[in-house]
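Structures given as structure tokens follow.
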Structure P
Amino acid sequence: MSTPLDLDPFAFGGVPAPRPAIGMGQWFSARASRGAHRPALSFEGRTWRYGELAGEVDRLATVLAEGGLKPGMRLAYLGFNNPMFFVALFATTKLGAVFVPLNFRLTGPELAYIIDDAGAHTLLADSAHHAVLDGVRESLCCRAFWNADGKAADPARWPALADAVAAASPWTAPAAAPAADDVAVIMYTSGTTGRPKGAMLTHGNFWWNHVAELYTMDVMADDRLLVFAPVFHIGGLNVLTLTTFLKGGHVVLQRHFDPATALAALAEHRISTVFAVPAMLLFMSQQPDFAQADLSALRLIMCGGAPCPEPLLHLYNGRGIAIQQGYGLTETASMVAALTAEYAATKIGSVGHTTLLTQVRLIDSDGGEVTEPLARGEICVRGPNVMRGYWNQPEATRQALGADGWFRTGDIGYRDADGFHYVCDRVKDMIITGGENVYPAEIESVLAGHPAIAEVAVIGAPDAKWGETVVAVVALKPGHTLGLDELQAFAGERLARYKLPRQLQLVDALPRNPTGKILKYKLREERRPA
């Protein structure tokens, strides 16, 4: 898609200049050609250098193209974290096709809905997930099926992709040169309030997110990034991970998140950067050897997905590690705002300033702009990182993305007098009790400081008198007990009375999605009156 010269950032003196290769398949090939010898990716005892990984990408591109995958078509990938995920991502985009990562926690019918909604031509799945797909395979729209790992499978139904790649010749045609607003990835949202929606993320969305991360987090060529968050999710894929590849750094990939294994890897690989959600950091800190673990190489923990409790921030700060909190969404290709290390201790709880080229404004329930410091409103985002829209859902796109480019996030936030942003809660999670707006995240941050509490979620429950009442759902640390009176006394020192929990419910563990976010809708459903 062309741009008028007077608006063309790559026109100099009125003469169009060659546009930079910002297509995902383009820039990865360029990076590999400029540092083929550098370690790119380590996984379960093996390390691929950039040249080796690029060779895998080129041969897979040949296999996919010969199988009928053409520009604009969709390739779906289902599996645990594995190097083949990235090989498939770069090969797909090199052909000008669209990559669709799938959530491995979904059931067969849920996966079938997404695969068919996306109209996927090709499906790659690791052997651990063949059974769930076999149950719905006959109804799928896919034309090609591949086994994405080297483990035993039914070769007639799931031919081994690794064998085909090994036998293929490298793709020699030039990489597709997409426009900035051509779709690179369709990433489906969690669908906690209905059917999942496919956020169309463009090559430009990803590129400008990389630029923002380079400026905000100083990603360096000698960084070693540990990735244990699931890469089908925007956080695992595009918070630091792709930017580290772009910069020529070294990604250490783990198949699953395991707190003991993750903690050991930090020392073994001299990890310098990590992205994690607060629950992952909590579980690592609960390991018996956490206090003795060698974290001396770790310079940056980027934390997102949920507010990081103050006790956890102080715990890692005590180890000399500043946790940088960030804020982003699938629909914004990840980063919207980030708190730089210099403010980590003085602006606890803030997600910092907006990233480069991204704008944020707050609106009230009538759509008016909220400008007063500390006044709450719904967060709206505009910038080159904001999605093109939802796949096949024009009405949902219209509701979320205005003609002026502002995306309504559904999150509530405010900014302080210094311009630092804070995220309070989801609009749908807000509790209205006795006419007062109560934000669960505020209560959770206080309750998390109680010495008996391992994890906590606050939800609203129907109440005949007040409309809703505040409920604390708590998982206790081993060997501890807790009653409602004690909890109210503890919280009452920092919270107004109308914010105090009126019910306490103890559970063994809180339900979470694959990235560690607490599934509050499940808590509400479980406690909904019959």
Structure Q
Amino acid sequence: MQTTFNYDHYYDWLEMSECLKHLVKQYPSLMQLESICVSEEGKDVWAVTLTDSSSKEAAAKPAYYIDGNHHAGEVTGSMAAMYTVDLLCTNYNKDEKITDLLKNYTFYIIPKISPDGSDVYLHSDQRLRSVNRNYPLSELADGLHPGDIDGDGVIRMMRVKTAYGAWKVSEKDPQVMTKRTPFDVQGDFYNIYPEGEIINYDGLHIELAKEKWGLDFNRNYPFGWFSEVRQPGAGKYPLSNPENKAVADFVLTHPNIGFVSTLHTTGGVLVYPPGTYPEAKALKKDMNLFKKVGKMAKQIMGYETVNIFDGFLTDIENYSSGAFDDWCYETQGIPAYTIELWNLFERAGADMSWPRKDKDDDVQEAEYAMVLKWIKENIGESAIKPWTAFDHPQLGTVEIGGFDYKFIHQNPPCDYLLQEVEKTAKFMLANAYALPKLKFESVKTEKICDGIYKLEAVLGNTGYMPTYLTDSAKRQKIDQPVHIALSGCEVIEGEAVLMVNALEGVSGVNTYYGYDGITTQKHAPQLKRFTWIISGKQNDLVTLTATSQKAGKASIQCVL
């Protein structure tokens, strides 16, 4: 499908702002653009609302939420979010599925949560977690601070020859380093660090300094939050970062949000809550939802779907916490994927099966060699700097080499960016169809006597998900009923406004493959019939309106 803009490079805040403003000007009936926060550097954090407003207002439709750049360097996510905005706008009334999506659903998209941090990442050699604000220290700490000291614009690896080194040159490839074994007692050995300089070097010890910009926006949400002592980057208190508070407020003020995709790098995997306890202790029905939708992600993106706690975390004792996906699911009942885009090692042919497994040193050595081979063949040999001697101001002769971590490992090279954002958008748009959606299947009247009628209507949920979204929402008692209201008549028997606790979705239909055939088994209702006795005049127009916080609004009319 067509897009208005090209996706062959990474947009900084200014370019993305110009693109968004152009689209909202071109498609005013589809797109709204608002600033939900202004950064310390005066940059707007933009939020996009996308829907065909001529059919129904945005708040009256089930909604899908997307964001990017919780982490400054994970700019692929920002580009995938921007691409989705572009794709929806540009192909409305040209592509049948896009048109149908915008008529029936709403998309809320925040492409760049951290514009300040993202711009530093894109316009300097620096890598940073979320934003360029000093935290937790006000001054630079002692130790090695990564930086481009050889002037080529990229922070690479720096190896220092020492008899105490833990690394040696691989026998298979001189560019590859392999770990020293207990039997390696002779030869050249090295320690390897990021390229950079050392504050208060004592002449003996080289240790990475504590990050000067240590805030982590994805550790600042008010579920499972721990202080800095337990969780680095957590911030002073939950939602202490203005950007985080703006995102949380946006979710809370848009209660029609029914699914979340928060876009990150890297890993080539979709991860789902819970992230603070094992899946075995989680709500089974919700876990099945994540897995079923995840199978669709595998078909479209080629990426596996795993539970955060069981399959993604490397430390289940001191696990990462305060994350956005957990907050959405555990406090708002909204299912949420963190989509980790791009996987260099997988592209190179390495085994990247999930859940993660520890690998032997020789396997890691071989996989790193595969990565270098892939880079040479697909980007060019010039993308890898051979180990090159450099006169370090503190360490004397060192060697600097390797590839650009930022735009080969953490994010795809520009030639591969379009592939990544295309398949991401394709999955998210398909996922939106899983949202619950109200529909009146029928309405009929039967005249009882002059001015008195029996009115009967059938309301259904045509979506894959139930109107309450998740069992997590029910457990928290935040699930909202469906309301059905009548207007244009007087109700004699029944309620003018009825409530039904829930309508099940297709995901809740019990099915069975058995030796005696394939069956659909007993399940909670997807459809319900409502009956009233009303009074009115012949040819009066009666309107029935059903409203659900998560499944949108549906209306139907009948003539008496």
Highest-scoring structure on FRET efficiency 1/(1 + (r/R0)^6) of positions 78 and 390 (r between Cβ atoms, R0 = 35 Å, to 0.05) (candidates P, Q) is P
Calculated from one of P, Q, distance in nm of label points 7 Å out along Cα→Cβ at positions 118 and 150 reads 2.6, and the structure in question is P
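FRET efficiency 1/(1 + (r/R0)^6) of positions 158 and 310 (r between Cβ atoms, R0 = 41 Å, to 0.05) was computed and gave 0.70; which structure, P, Q, did it come from?
Computing FRET efficiency 1/(1 + (r/R0)^6) of positions 158 and 310 (r between Cβ atoms, R0 = 41 Å, to 0.05) on every structure in P, Q gives 0.70 only for Q.
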With semi-axes √(5λ) of the Cα gyration tensor in Å computed for every candidate in P, Q, 38, 26, 24 is reproduced by structure P
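If relative contact order in percent (Cα under 8 Å, 6 or more apart) is calculated from each of P, Q, which structure is the one that comes out at 10?
P
Readers should treat all values here as calculations from the given coordinates under stated rules, not as data from a laboratory. Keep in mind it's a predicted model, so treat the numbers as computed, not measured. Cβ atoms are built from the backbone, for glycine too; each structure is taken alone.
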